[in-house]
Structure P
Amino acid sequence: MTVSACGAADKEALRREYLARRQAIAPEDRLAWDGAIAARILSLDIWNRAPGVVGYCSDGTEPDLRTVLEAVLRAGRVLALPRFCAATGDYEPVRVTDLGRDLAQGRYGLSEPLPELPAAAPDADWPWLVPGVAFDRRGNRLGRGKGFYDRLLEKYAGIGVGVFYRRQFYEGVLPSAAHDRKLALAVTEIQTIKF
């Protein structure tokens, strides 16, 4: 189903419903599920082969990847996180080496790399850990509606690994447009799905 077939209003309604599902998770469940998600990510085959990883900092309702990000740094791999670039109006991946020292509050209130850190150039074989609002069995991902991750994944040809809670799974086919990038994998607290 395309956006035109289901309508942009339907897409917005889905976004509101699935954001509410994610926000309603009890703190004790969130903590347990974040640990399970991190363990699944750290056991992925592509994880073991990748010289670098692009991650994200949680907004507080998305799965928290701090354990994964710290593991990337401990393993001596390159870690990049998205930072908003006012000049382009888009996000760019930036290498970080210390999660305490290299991050500050950025656009939309999210932690992101400091302005003085240089942009990175991830290779095509790097996994991109991507948050989202909902996902389906075809590798479609519903984000917040601005297309930031779709543009990044297209520009760098990264391997999209969706990071979700199981309650974000959509039983049907999510509306998508030509510019939407499909995920290669989705990781939840109970399973890893390969598309």
Structure Q
Amino acid sequence: MKNFRKLHEGINPLPLLEAITPDLWSEDSYLRHYPQGPFGEIESIMLRFPHKVVFEGPDAEERLALYKTNMLPGFDQHESIDYPAYAALPQARPLVMCTMALVGGVRLGRCFINKINPGGRIFPHADTPVHADYYRRFHIVLQSAPGVDFRCADETAFMGTGELWWFDNRLEHEVNNHSDTARIHLVMDIKL
């Protein structure tokens, strides 16, 4: 496979999974409600993310276009900050830092936990080129089951619980959860 690569297995996701409280899933709906975004059927816990920019008003389209090309004055979409959930879930930090060390990361970007409930999906999309060319995307599978299909371009992979994966998020990708188990991933953007 050229669009996916399994990097490690045998990671214990239970300490992090057991620490997630229901209120953390409802604390931040930014991705779910992102304009024209593919994440309408997911729940997310933001650990690290850029400052959120609101695109409203008469110049909203122009500001969104500048954001997507990383040309919005005074704003670097590659810079992420710790959100309160990162402090509330200290079990996530060792997973993130070990991944950084394993892949030789030099800058940590966005980190979030995504949940796709049974029957849910992430709709087909490719990530913003400016961002996807800068960072590499890594997933630690906290929970999954057969029937969760992750497609990237012309390849499909099943990512099992406790595995660390890289995939090429510059290409069109989507996830469909046809299982009876919520699919939960820790997603990390790392500059190599």
Looking at structures P, Q, which one was Cα extents along the principal axes in Å calculated from, given that it came out as 44, 38, 30? P
Supply the structure label, taken from P, Q, corresponding to helix-only ellipticity at 222 nm (-39500 (n - 2.57) for each DSSP H run of 4 or more, over all residues; to 500) with the calculated value -5500. Q
For semi-axes √(5λ) of the Cα gyration tensor in Å, for residues 47-126 alone computed as 27, 19, 13, the structure of P, Q it came from: Q
Label whose coordinates, when relative contact order in percent (Cα under 8 Å, 6 or more apart) is calculated, return 23 (choices P, Q): P
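Only the coordinates and a few stated rules stand behind these numbers; no lab work does. Since this is a predicted model, take the numbers as computed values, not measurements.
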